[in-house]
Structure formats: C-alpha cells, structure tokens
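Read the figures in this text as sums done on the coordinates, not as results from a lab. Keep in mind the model is a prediction, meaning the values are calculated, not measured. Cβ atoms are built from the backbone, for glycine too; each structure is taken alone.
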Structure 1
Amino acid sequence: MTRNLYALLVGIDEYVAPVSPLKGCVNDILGIKAYLEKRVANDDYQLHLHTLLNEKATRQSVIDGFRHHLGQAGSEDVALFYFAGHGGQQDSPEAFWVL
C-alpha cells in the first residue's frame, strides 16, 4: 500500500526591520527538501511537497499551507511541518487546538 507524505517546509532568512535577518534557514529547508526527495523516493510513500521561502512565507500562506496542503493527509498518511527561522510564542488560533 502506498501512503502519502505531505510536507510543508517554511524557511525565512529575510525579515523586515527591526527584526534581524538570519543566515542558513533557507539552506536548511533546501537540505530537508533534498533529503525527503531522496529518502522518500526509496520508500512506500508518495511525496507531496509545499515549500515557502522568505517573502512567500507570509502568515496567510502558512495558514493556507496547513489547511489546504497538510489538510489533505488521511489517517494512514504522514503530515510534516518543518520551520526554520526566528521563533516566538503566541496563543494558537482555535483551528489548531486539539480537541
């Protein structure tokens, strides 16, 4: 049986001032993408990648990635979210609460 692996990969090096830019986050995403493409090609998974880098990684595009890309995963599939960038803490929207 072939299962699906849905991966949402987000990497941000470029930030709007006064947030300092980072180096290496986009490279981290490209590295994990290459790893998944190589590794999953040898397993029993169909790989579905969605990658957001720098200015493409807006709040809305990440939310849409969760809803529309990762949301396709069924009970036998794998959903992977991988983020490289500045961290922070904030209460999550109700849509992400585990019930």
Structure 2
Amino acid sequence: MGRKDITQAQRDEAVHLIVAEGHSIRHVCEMLDVGPTALRRWVAMHQAEHPAPGNQRTSEEDRRRIVELEAQVLKLKEERELLKKSIAFFVRESDRPRR
C-alpha cells in the first residue's frame, strides 16, 4: 500500500465509522484502504479533541483521588522522617557507655 493523499473529510468519515458506528479499525482500514497506524492516530487525535462526557466525570474523580493520595504520601513521608530520627536517637543512646 503506497502513500496517498487523504482529505480531512475522509479522515473524519473514518473516525466517525470507528467512534460513532463502532466499526473495527481493521474493517475501516480495509474499506477505505488506509493504514492502521494512521487510523489509530486520527482516532486518538479525535478523542483528545472531543473527550467523552463520561471521561470528564472520571477525570474529576481521578483528580480528587490524586489529591487524597498526595496528602497520604506527604503524611507517610513525615512519619518516615520521624522514624528515622527516632532510630538515630536510639542508636546513639545504645552506643553511650553505661554508668
């Protein structure tokens, strides 16, 4: 299959067949004589430009979860530092000569 010029309308139609009508990439590639790599790239570009409504809700949930996890990571780092200092203190105390 050689390189051929494909119009934006043809790209839009190929993406529509996959996104809106549920055709497989393989099927659309055969129908329109385009390569699967290019077709996947077009679909990815379309999805980046037009996120699905369900993805936005998930993104909000993801952001909230990220904030929670970042707070948890910060707390764990602080606890780890406290443990390091405690260990260092007890090691120093155990190295002292007893009277």
Structure 3
Amino acid sequence: MIRHIVLVKFNPQTTEARIAEIFAELHNIKDKLDGVLSITAGRSESPEQIERGYMHGFVVDFTDWDALQAYQDHPDHKALGAQLVANAIGGIDGILVFDLPIA
C-alpha cells in the first residue's frame, strides 16, 4: 500500500467553505479510479500546534505505485491540483507531498 500525504497552506482569503468544496472534489475521484482504498481530508486539530501554517491536508491510500500513478495522470487530479496551487500561499510552495510505502 502507498500512503499519499498532502499538506496545504491555504491563502487566508480561501474560505473553509471553498476548502470543503475542493476536498469534496477529491473524494469524488475515489469512485473514478481503481486502486484508491481510502481518502481522508480536513483541518488540523493537533494539540501540539506545530503545523507551521499547514493547517489543512489529506491522505489517500492506494493499493500500489501503479494506482498512485493512475491518480496522478487522471484529468480530475490535474484539475484538483491546479485548484490547490491556485489557493495555496505561494502556489506550489504552499503544498507538501509525501508518499510512504506501507508494508
């Protein structure tokens, strides 16, 4: 399994309602692709409060690297990525991506 972790520093003018819309579009991708096991998205509620501005994020679990690649190649993912970049502080610089193989 591959765990795809994305953290986003959204622009202050991006409302929670708009972020919820973006995350809803993310959830819709699950029904369009094989190999997507789960999607979880939301705002940090960490008691440690060391998010360093990355207050929102999501995790997508894939069956394998091929499923992750299919997600990355899918036009809905590309459109969603463009929305994330457009709404993140500094564009792509306001987004962190970390892919972790899970045994």
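When helix-only ellipticity at 222 nm (-39500 (n - 2.57) for each DSSP H run of 4 or more, over all residues; to 500) is computed for each of 1, 2, 3, which one produces -11000? Spell out each step's value before the answer.
Details: 1: -6500; 2: -26500; 3: -11000.
Source structure: 3.
By the measure mean count of other Cβ atoms within 10 Å over residues 6-13, tell me the structure among 1, 2, 3 with the highest figure.
On the way: 1: 21.9; 2: 12.2; 3: 16.9.
If we compare mean count of other Cβ atoms within 10 Å over residues 6-13 over 1, 2, 3, the biggest value is for 1.
For Kirkwood radius over Cα pairs in Å, which of the structures 1, 2, 3 scores highest?
For this comparison of Kirkwood radius over Cα pairs in Å, the top structure is 2.
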